[in-house]
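Alright, structures below, take your time with them.
Nothing in this text is a laboratory measurement; each read-out follows from the coordinates by a stated rule. Remember, it's a predicted structure, so these values are computed and weren't measured experimentally. Cβ atoms are built from the backbone, for glycine too; each structure is taken alone.
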Structure 1
Amino acid sequence: MTTAPSARAPRPSRSPVPALPEFESLEQAHRDALQMLQAFEELLAHLDDSGPDETARASAQRIMAFFAGPGRTHHAEEERHVFPALLNSTDIELVQHVRRLQQDHGWIEEDWRELAPQIEAIANGYNWYDLAMLRLALPVFTALHHEHIALEEALVYPEARRRRLAELQGRDAKP
């Protein structure tokens with residue numbers, strides 16, 4: 001005959017850990033994206049000097065992992081949590097900025113889909129990548145990210161924060 005397990009002793013209570021603020025994590029993703037873009041530039045320079053060696057492979061793997069993972073997730077979070085309330089604004093200029101950011105997300109995805117097979121080839125140690133194509137495409141990809149991040153951090157995030165704070169304080173944010 002088996003006996004029923006004894007009840008587990010309750011765990012001691014402890015103070016809750018505050019959640020990471022949403023905008024802080026979004027801004028961290030921007031910093032990470034800028035670091036990955038720098039790593040991408042460094043990768044191209046390294047490929048010139050050393051080809052697809054182990055250092056290039058490791059760098060390409062990190063770049064691939066970011067832009068295929070957290071980079072995409074970041075854009076989805078903005079589309080889901082930041083943009084909707086702003087798109088309902090009566091501020092036409094603000095709505096235009098948010099629509100531009102949405103268009104940027106599409107372009108960034110389009111650019112990444114073009115770059116990804118090249119980076120994946122390097123990550124896997126293949127030498128069939130097209131360095132000339134990467135040299136032409138990376139400045140476009142980088143410039144788009146820089147402009148996109150600047151617009152979000154200078155205009156869109158501050159307005160979204162203001163509205164979120166007003167909502168939390170029980171006031172209506174001005175549209």
Structure 2
Amino acid sequence: MALSATVHLFAVQLADIDRAVYQDLELRLARHPSETAEFMLTRLLAYCLEYQEGIAFTEGVAAVDEPAVLVRDLTGRITAWIEVGAPDADRLHRGSKHAGRAAVYTHRDPVNVLAQFAGRKIHRAEAIPLYTFERGFVDSAAKAIERRNTVTLSVTERQLYLDLNGSSFSTAIERHAIA
């Protein structure tokens with residue numbers, strides 16, 4: 001019998017001062033049995049840091065031809081393709097061609113993620129940012145995840161402040177060029 005996804009609830013107070021985005025969100029994330037807590041937290045962070053009208057989670061690690069997060073306009077056209085982790089270069093290439101904008105958020109070592117893109121054809125690679133967090137931030141914060149979560153996330157001057165179920169964490173958001 002196949003294992004089913006575990007649903008995690010997140011009540012998020014988002015204050016992204018850098019982008020003037022202030023929102024209260026009630027989010028349900030289905031965590032696939034093969035998905036790590038670190039990957040799920042990075043999906044949540046990517047969603048919040050990219051938050052805008054039309055944003056949605058996909059099936060995460062179970063999504064074959066979709067990114068972890070995407071943004072659609074009112075016509076249903078994909079306008080932003082947001083990958084998480086260490087996506088395949090071919091999938092990132094297709095996503096960049098398909099959407100108006102692409103980005104990658106990773107909890108992994110950026111040197112290794114960038115190395116897998118080296119020499120690979122990625123559409124508009126120079127325009128795709130790779131966002132990372134300080135070493136240990138995601139690993140530490142992921143340990144505080146429960147089935148029901150209360151989150152306060154603030155961003156100012158590319159510094160992220162996270163309160164997750166009463167535990168506080170902070171990190172710089174680093175931007176790396178893919179090409």
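Among candidates 1, 2, the computation of mean count of other Cβ atoms within 10 Å over residues 100-107 that gave 15.0 used structure 1. helix-only ellipticity at 222 nm (-39500 (n - 2.57) for each DSSP H run of 4 or more, over all residues; to 500) was computed and gave -6000; which structure, 1, 2, did it come from? Answer by label: 2.
Ranked by Kirkwood radius over Cα pairs in Å, structures 1, 2 are topped by 1, which has the highest value. Calculated for structures 1, 2, relative contact order in percent (Cα under 8 Å, 6 or more apart) is largest in 1.
To which of 1, 2 does the computed value 3.8 (distance in nm of label points 7 Å out along Cα→Cβ at positions 92 and 116) belong? This value belongs to structure 1. For FRET efficiency 1/(1 + (r/R0)^6) of positions 52 and 76 (r between Cβ atoms, R0 = 25 Å, to 0.05), the calculated result is 0.95, so let me know which of 1, 2 that is. Attributed to the structure labelled 2. Please state which of the structures 1, 2 yields 0.90 when FRET efficiency 1/(1 + (r/R0)^6) of positions 124 and 148 (r between Cβ atoms, R0 = 41 Å, to 0.05) is computed from it. Only structure 1 yields this read-out.
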